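Take a look at these structures.
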Structure I
Amino acid sequence: MSKHTGTEATKLFYDQLGWKERDGRAVDPYLFGVHEDGPIRIELHEVHLERVRNALSRAGTNLSLLECGCGGNPEQSLLDLCSDYTGVDFSETGLEMAESKLSTAGVPHQLKAADVCNLPFEDGRFDAAYCAHMIYHIAETASQAAAFQEVMRVIKPGGTAVFIVVNPRPLLFPVRLLKRLIADTPFVGQVADKLRPQPPLPYKPMPLRWMQQQLASWGNVEMMTYSLPTTAFNQRTSEYKGIGKQLWKAIRWLDLKYPKSSVYLGNYAQISVCKSK
């Protein structure tokens, strides 16, 4: 069993706030989700979902699927790929919300309170795994590495794992890039961390190449764009007016035409691993 664990501050955030409701909506999607939907956002959301589905489908049909960090918002759009679904999260509040959503899904499911760094499953238990927007909320680098290893451990040989992660140095967003470079600089980053407003939960995105190295020993690793915009850009830049309209058109073109070569340009990436052993 791994000695590493997820981050207690992240668990507390979701138990006490993230999966609570505000104005009829959970706080987590309110803080990090889309505030304005438009045709480009909707189209790209469907494109990204299809990329995830295609990657998972390489493991076969009627999958035994594990979702790590499902919280209160399990990815129900993947359920039609499943013969059975297992959701894992360390937030009991989130799992209660997940159960209410999955109760009428029509797919056999189970939900477990567990830490992704110490998954309570035997080796090769699942055909495929999906893990979105979770790894980078683990504060310790060694624990992030342990989480990657645990997810891959419980996948069968020939199975597939898909991770949705942050690219900490998105070349299209120089302000975000500069902030991360400062944060990753010894001493300077510690001083900056004390001066800046603290984020609502831990945030430690590791470089894409580091993540690729953690997973390379398990099989073939493929990276592509998941979403180019940062959360701030997505929430503050309208696709209906002004320069935002042109920027969103450019993002759409780049995302659709160059999904692999643009992975270092944007903020979120999809990492897919086909397990070979």
Structure II
Amino acid sequence: MAEPHDALDSLAAARTLFETTLGRPIEPQAEAALSRRISEGSYDAFALLVELIGSSEFTNRLLANKVAAHLGLINRARQIMVRRLLPPAERIIDLGGINSPLVDMGYAHPFHRMVMVDLAPDERHALYRDARFAPRDAPGIHVHAGDMTHLDAFADAEFDLAWSGQSIEHVDKDAGARMCTEVFRVLAPGGRFCLDTPNRAITALHTRAIGGGFIHPEHKHEYSVGELRDMLVASGFDIVEAHGVCEMPLTQSTGVFHYEDFVLGNAIVDDPEAAYIMYFAARKPLR
């Protein structure tokens, strides 16, 4: 049973959590129920947060604030992608990942060595210039300052997995093709090249209202699904998986961009054409 002063502190914190999550004061009946749970010692703040986020009212709030929420929802869907789809590997090269390292996105498997390749800070776009990787409790991770499309510092067959997380679109198409060729070289036979990137069929609809262009000021080329598939195959890879991340059902069916798709669409789907982001897993043949 909670002490009186602890109970008051817990109730005040629960009110704040409720109001922050749902954007309105807690109603008397809910407050009374929370008070009972606190006094009985069965209250858990995290459980309450999950309960509120899982409510229809919170979904309605997301829909009402869908533009503000969409980047966070994309990030969550990509975390699910990394945890569910990326294969285990001992030796990993993370291409252009300094702003969003693979380990910070929830990579689910142990590894022996991971090399993060990204430009030196003064060569990056201003939006990413201050990004730094703090190793914390991630041994075996090394940062290599360099161009992800020129991997001369690495030997043939040095890695088992190459990951390009939202990076290939930051170089032009010729550089992207060179990156694929370089990745093919540094992967061991049977190694995987996994990458995600925006789907131009959907991003073209996203930017139509502002006269076209790309969805990010540093993007040099946003790929169609077929275009990226063909580039990977031309580089020597076999495509073993293709998925969509952030399903966009209303947008795809109407040809008009709908932000509510980020709220109501599935995080992962089988068809990359049906989503805001495409994901490919390509394999270097065994011989």
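Values quoted throughout were computed directly from the atomic coordinates according to the rules given, and no laboratory measurement underlies them. Keep in mind that this is a model prediction, so the values were computed, not measured. Cβ atoms are built from the backbone, for glycine too; each structure is taken alone.
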From I, II, which structure was distance in nm of label points 7 Å out along Cα→Cβ at positions 41 and 65 = 3.6 calculated on? II
Label whose coordinates, when FRET efficiency 1/(1 + (r/R0)^6) of positions 49 and 89 (r between Cβ atoms, R0 = 30 Å, to 0.05) is calculated, return 0.90 (choices I, II): I
0.75 is what came out when FRET efficiency 1/(1 + (r/R0)^6) of positions 81 and 201 (r between Cβ atoms, R0 = 35 Å, to 0.05) was calculated for one structure; which of I, II is it? I
Value 16, calculated as relative contact order in percent (Cα under 8 Å, 6 or more apart), assigned to which of I, II: II
To test your reading of the models, identify which of I, II gives 6, 28, 38, 24, 4, 0 for P(r) over Cα pairs in 10 Å bins from 0, in percent when calculated. I
One of I, II was used to compute distance in nm of label points 7 Å out along Cα→Cβ at positions 73 and 145, and the result was 4.0. Which label is that? II
Computing distance in nm of label points 7 Å out along Cα→Cβ at positions 25 and 169 gives 4.4 for which of I, II? II
